[in-house]
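Read the figures in this text as sums done on the coordinates, not as results from a lab. Just so it is clear, the model here is predicted, and its values are computed rather than measured. Cβ atoms are built from the backbone, for glycine too; each structure is taken alone.
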Structure 1
Amino acid sequence: MTGARKNFTLGDPDFVNVIADDQFLDHYVFFVDHTYRDSSLTLVRRKDQSGFHEVQLDCVGSVADWRPLGTDGTAEYTWVQVTKEGQGKGACTYGRHEATSDGPFGLYVWGVDDYASYGFPAGAGSRPTSPVKIVVR
């Protein structure tokens, strides 16, 4: 996020961990904070031997509008607006949500308001990502 300027602006600096795709999950339970006017999700999925798997979001159904991430065709991303100007978008609103898929995907939650913002990954796995073995003596 960029910092606030002299004129009115949404958001303020924040930092969000980026989850390695080896740590993506296939199920997330997450919350959208009601104290921020605008909230959105960023979803990232990676192609496996079966291709890209659909992602289901409780308030949307099958998530659409996927776009290539990079140029090798192995990853895609999309955004979902959950709230705008303090109002839910469609069936989406503040509070608890779930997202699921038959394949792993990443999910990030964002919120902005006057001179304030937040963001967080909705979760991550805890699997080895390196072939290095630690020997304890």
Structure 2
Amino acid sequence: MSDLRTIVESLGQGWTGDPAAMDSLLAEDVVIESPFAAGGPTRWDGREAWLAHAVPARAAFPVQLDQFTVLTLHETTDPEVAVVEYELAGPHPVTGERAAARFVGVLRVRDGLIAGWREYQNTYAILQALG
């Protein structure tokens, strides 16, 4: 579980500082899924496929995230897998109003890298935060 906790802490640091720092946490053959994501793809196979999507999406994202809170980190019977409930928050650059959205992530960590990441988003909260 220590690898999983370290990964979760590193993800939080990436979201609130340098998002590109998260990229080094991804295994070359990572599978990233976001089944409830609105308006785009919901699965990426491999780090390069994910980065082709994520880098421009990050550049266009209008909110600067400055807070990452782990609400709960659930261990599972599989030592490579954890379920993390977390919240991301930050001010809207135009209005200055703070907004937050909660997420649930299912992470599979192998050899210190993320091999699988399935994220469930509160898309309603995200849309509200973006105005």
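Looking at structures 1, 2, which one was Kirkwood radius over Cα pairs in Å calculated from, given that it came out as 16.3? Can you show the working numbers first?
Details: 1: 16.3; 2: 15.1.
Traced to structure 1.
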By the measure distance in nm of label points 7 Å out along Cα→Cβ at positions 94 and 110, tell me the structure among 1, 2 with the highest figure.
2
For which of the structures 1, 2 does the calculation of mean count of other Cβ atoms within 10 Å over residues 46-53 return 12.1?
1
Computing helix-only ellipticity at 222 nm (-39500 (n - 2.57) for each DSSP H run of 4 or more, over all residues; to 500) for each of 1, 2, the value 0 comes from structure 1
Kindly point out which one of 1, 2 the value 4.3 was derived from, the read-out being distance in nm of label points 7 Å out along Cα→Cβ at positions 86 and 102.
1
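Give the label, chosen from 1, 2, of the structure having the highest value of relative contact order in percent (Cα under 8 Å, 6 or more apart).
Values: 1: 38; 2: 27.
The maximum falls on structure 1.
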